[in-house]
1. To test your reading of the models, identify which of I, II gives 2.6 for distance in nm of label points 7 Å out along Cα→Cβ at positions 62 and 110 when calculated.
2. Here relative contact order in percent (Cα under 8 Å, 6 or more apart) has been calculated and equals 30, so which of I, II was it run on?
3. For which of the structures I, II does the calculation of Rg and Dmax of the Cα atoms in Å, for residues 150-189 alone return 11.1, 35?
4. Have a look at I, II and say which one yields -12500 for helix-only ellipticity at 222 nm (-39500 (n - 2.57) for each DSSP H run of 4 or more, over all residues; to 500), as calculated.
5. For Cα Rg over 2.2 N^0.38 Å, the calculated result is 1.00, so let me know which of I, II that is.
Structure I
Amino acid sequence: MVAGRIPLSEIKSRVAELSHRRQAQLSRALKHGAQKVVVRLSMADQLLHEAPVLEQSARGGDADAEQKLQRLLIELDGLLSEAETELGWPDLDERAQRRIAWAVSRVGELGTPEERSVLSSTLDSLRRARAAQNLKDVERHLLTVLRLANVAQMREGGAWESELDRCSGQVAETRDPKEAIRLVEEGRRAMKKDDRQTLERVVRRLWELSPPSDEARKYALGSGVI
């Protein structure tokens, strides 16, 4: 969020940053058919075209132009922040559809009757949350769906070995890279000995070391549904 006066020396880079944000949001808005957001971003585009003119005058010593420029940047940032909020729902709903399709496939093929039942009831709750566009409930139900799919997925042959490989490529992102490296090495030794119990323990510990923000990915594995 733009806050306070921005030095004239930083104006050009700030405008470029805001322009990049607008372009990225416009691509998302057009993809989702979010016409209201497109209109909001058209207003942002007008402000972006005004900014260089005001900047030139401000650099020439026009104090009034600089004040207008500062207000314009605040207004522009506000428009983009509002657009970002409005795009939150279609982005989430798109992810939900991918995750649901993947989970239904995995649980349908590898899940137990109890897991299929829980998935069915969770999907009913998820449909209601999507209809109400309740982002918090949608995220909560999606996490349950991913957990169920993950449990089923790990019954597939070679799943634990594949997951160890995935984790080994992400040790630098964990909360304790040194411990993660040690665990990967232990997992490799367990694979050579065909020690399934140790391999599963190692992978589960590596999941626990994943960053908190990576919770959903931890449950979706390398499926590409995130």
Structure II
Amino acid sequence: MAKPRRGRKNPSTAGEDGDSEICSRCSPLYFYNAIEELRGKILHNQRLAIKNTPFAPYFDMPRIGGSFARVQCILRRFQMRTASVVVGDDIAIPFTAEEFGIVMGLQHVGQPVDLELKMGSDMVERLFEGKFHNVSRSEIYTKLLEFADKHGEKDVDDFVRLYILLVFNCILFPMSNYSTPRFLLPYVDDLDGISMYAWGDAVYQFLLDELKNHLEGDSGKRYFDGCAIGLMVSKL
């Protein structure tokens, strides 16, 4: 992996296992560090291409950390039956997809995202040697550095796809093993159509499904999947 500039933390290690209070792989801090490292390298046409995606606002997001204590506080109060956070003895604050989409800056309406989709991906075949089940955070970051100064039309498109993958991997659909959910990969192939989908609903449902597994099941996992930062911002 390329070394970061002097004085800047390597996003491959910052804000993750080094902080014992983090109970989620959702890491806006990793994403922030990666973008700061790329900011001086990317080309103008790459920046413009990112602006044409639903995930452009994340490029300029502020530095945000996570808090294990705050997440655990919400989980203790979360009621799956009503999808709400209970405050006091009987006040239930609904946790809705619409509210979540607004908080995360993602559209609530549009074509549904199929969370069970299992299809091939041209991008994964070309850039990650067909590793559909293990497109990792560090590999995405390494590829972003590789494409940061390439100006060909196809290269710019691939840079944008990698940027979206990093948003998915670090913030919206993080997994406990740092990989990227396979169902997302075919959507990233289609840059022209990616704005048609209700990404707010997809991120919400992915998180809600994981909360159900975490709260009602017996996963035994130390970390839970999904957008923990959105849960914190929505409910605290």
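Where a number appears in this text, it was derived from the coordinates with a stated rule and is not lab data. No experiment lies behind these values; they were computed from the predicted model shown. Cβ atoms are built from the backbone, for glycine too; each structure is taken alone.
1. Only one of I, II returns 2.6 for distance in nm of label points 7 Å out along Cα→Cβ at positions 62 and 110, namely II.
2. Here the read-out was taken from II.
3. Among I, II, the structure yielding 11.1, 35 for Rg and Dmax of the Cα atoms in Å, for residues 150-189 alone is II.
4. It was calculated from structure II.
5. Source structure: II.
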